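Just below sit the structures, each encoded as structure tokens.
Values in this text are rule-based calculations from the coordinates and carry no lab data. Everything numeric in this text was worked out from a predicted model, so none of it was measured. Cβ atoms are built from the backbone, for glycine too; each structure is taken alone.
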Structure P
């Protein structure tokens with residue numbers, strides 16, 4: 001039995017230690033917001049936060065997450081930075097097909113928590129591991145800047 005802390009809630013799961021966090025979230029806990037993309041930690045669709053850092057859940061075994069704080073896209077509504085990023089995503093019409101967006105948002109939230117006012121280059125560097133097949137990169141960058149601006153103003157805009 002492994003105890004995880006997901007979105008501020010303790011969750012016990014009885015799974016093999018080597019099972020990737022992605023499959024624990026999706027198959028064991030029914031949390032389908034985190035997506036399976038490439039299965040090799042290259043596309044970013046599976047991005048979640050572990051102790052505040054963005055990680056690829058498709059290759060990270062659940063044993064690594066035991067006792068640590070995991071945040072998923074389902075928990076971003078309770079996070080002020082997550083809310084600001086999600087609002088900016090909607091206002092900038094970022095999503096087309098939407099498949100990669102949970103991972104994109106999780107990476108953007110992680111960036112803004114470490115770098116509250118990122119430059120274009122910092123955004124490009126942070127987001128470079130997240131692939132958007134629809135090519136919405138300019139809107140992603142605009143949304144991140146908008147969320148940063150809104151957060152700098154105390155959440156207002």
Structure Q
């Protein structure tokens with residue numbers, strides 16, 4: 001567990017890829033019934049898994065870490081190539097996949113920095129004493145002076 005601690009943010013990156021980069025800004029699920037919403041969510045998860053598989057296959061072919069391949073670039077390439085592949089034969093699909101893998105490997109991200117930081121307790125920003133349970137309140141330094149003044153009644157108005 002300690003050896004993989006520096007990759008603790010990868011799950012957050014995965015959520016960001018799914019929510020922001022795959023879906024796009026301002027996208028709203030179109031379905032109105034719970035069953036169809038589930039179907040849309042499963043479709044997103046299926047497409048996300050397919051793109052991650054493509055990314056991983058490219059990383060294996062290039063013998064690099066999959067983190068070096070941009071998910072955004074993968075989505076863009078898939079969007080560009082998928083429209084022309086609707087009625088393609090298997091050989092064309094294989095050729096297109098090779099082209100996409102080569103393009104992904106030619107646009108690598110820099111190596112990720114190690115995210116190993118000392119775990120320390122952050123200093124509290126609160127400078128006030130903490131009140132313990134069942135402890136009476138400490139007296140305040142505030143005093144109040146109230147002065148009540150009675151104003152004379154206004155004169156009666158005659159028509």
Structure R
């Protein structure tokens with residue numbers, strides 16, 4: 001690959017953005033699906049892949065937007081049904097971020113669970129009642145991550161198929 005070759009550089013940058021986007025699902029602070037989509041956008045604009053590249057970009061756009069919307073709707077609906085308030089989720093998010101820096105990577109999960117549990121314990125006054133709410137929030141967060149991973153991987157597959165067939 002020649003570094004002066006615009007198409008090769010665009011393809012490399014697109015692939016790197018998609019990989020970073022997929023890593024962003026795990027690492028807080030990296031916008032996962034926008035990075036994946038941005039990689040496809042760079043490739044579509046700079047690579048000489050014919051008109052099919054715009055179909056690839058359109059498919060990636062649908063996947064990124066759809067994944068983002070579904071990531072918030074499905075877990076949010078589940079949390080509303082189970083009665084977990086937004087304040088408990090905020091407590092989980094804040095302690096998750098603190099935990100990430102105190103205990104790298106694992107601390108994010110531990111902090112999230114502890115934050116929600118403490119907020120629910122404060123709200124409900126009983127650990128036996130707080131734990132089911134906490135578990136529902138953990139399941140909803142897991143569902144959101146699963147949706148985001150699926151959308152990110154689907155964008156990557158669409159892009160690779162675009163590389164092969166355009």
Per mean count of other Cβ atoms within 10 Å over residues 70-77, the highest-valued of structures P, Q, R: P
If helix-only ellipticity at 222 nm (-39500 (n - 2.57) for each DSSP H run of 4 or more, over all residues; to 500) is computed and equals -13500, the structure in P, Q, R: Q
Structures P, Q, R, by mean count of other Cβ atoms within 10 Å over residues 38-45: label with the highest value: R
Structure responsible for 105, with volume of the Cα convex hull per residue in Å³ calculated and labels P, Q, R on offer: R
When FRET efficiency 1/(1 + (r/R0)^6) of positions 30 and 142 (r between Cβ atoms, R0 = 30 Å, to 0.05) is computed for each of P, Q, R, the largest belongs to: R
